[in-house]
Structure 1
């Protein structure tokens, strides 16, 4: 089902021709965004790297790099293993999301990577993280902070 409106932000974003599994992503772990113009993008059809840029932000007294969405958003959702977190994006704020992965070294076989969760956050116009939520797929917990 195509939910895109003609001439929308979502229409300007490159479509991914490979499915989640073909890109090494599990079907139960994904992002979805609603842009300011009401169009939507889902990880089934888009890569986060195509709609974001790396930016240094301040979080709990430290500086970290995140990939902030380049387009104005109304909301962003992350889902992992049956849990979903949705953040409304206030005016003058930007959002980021990322995969939480675990790498396991197996002797004589190499490294095996597992996606174990997702993280989503909001950054204000001063470059400060004001809210962050994580889904921990190992424990089934959702946790985070809000300033």
Structure 2
């Protein structure tokens, strides 16, 4: 395991989260300052954003063809399309930007970072320490 100097950490009492900014391929940010966004191993994609954020950032301008979109299944078993777009996840504390695929669906209010992103990086979920740490040398 890497020593503490190689870790960039965020305190997280109730959820495991890291501070990020979402950026469109055109350079527009979702916020002025980093936002703590939950890491969710139950979500298989890179990043799930609220529908309103998707529309406000006009991410539909960077969508993949519909045949590449995900299909979600509601609690009642109904299927629904999940538009898929290109984007950039900025982690200010690391001074790094990562190309990501962004999912959403109409009515969604959650902002999550999923397994698609987590699996490409070395992330430490430190339960006893109530923090999430990112290994600075991650590519």
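Every read-out reported here was derived from the displayed coordinates using simple, explicitly stated rules and does not represent laboratory data. Quantities reported herein were computed from a predicted structural model and do not represent experimental measurements. Cβ atoms are built from the backbone, for glycine too; each structure is taken alone.
Comparing relative contact order in percent (Cα under 8 Å, 6 or more apart) across structures 1, 2, the highest figure comes from 2. If you line up 1, 2 by FRET efficiency 1/(1 + (r/R0)^6) of positions 60 and 124 (r between Cβ atoms, R0 = 25 Å, to 0.05), the top spot, with the largest value, goes to 1. Can you say which of 1, 2 returns 9.2 when mean projected area of the Cα convex hull in nm² is computed? Source structure for this number: 2. A value of 4.1 was computed for distance in nm of label points 7 Å out along Cα→Cβ at positions 76 and 92; which of 1, 2 is the source structure? Answer by label: 2.
When mean count of other Cβ atoms within 10 Å over residues 12-19 is worked out for each of 1, 2, structure 2 gives the greatest result.
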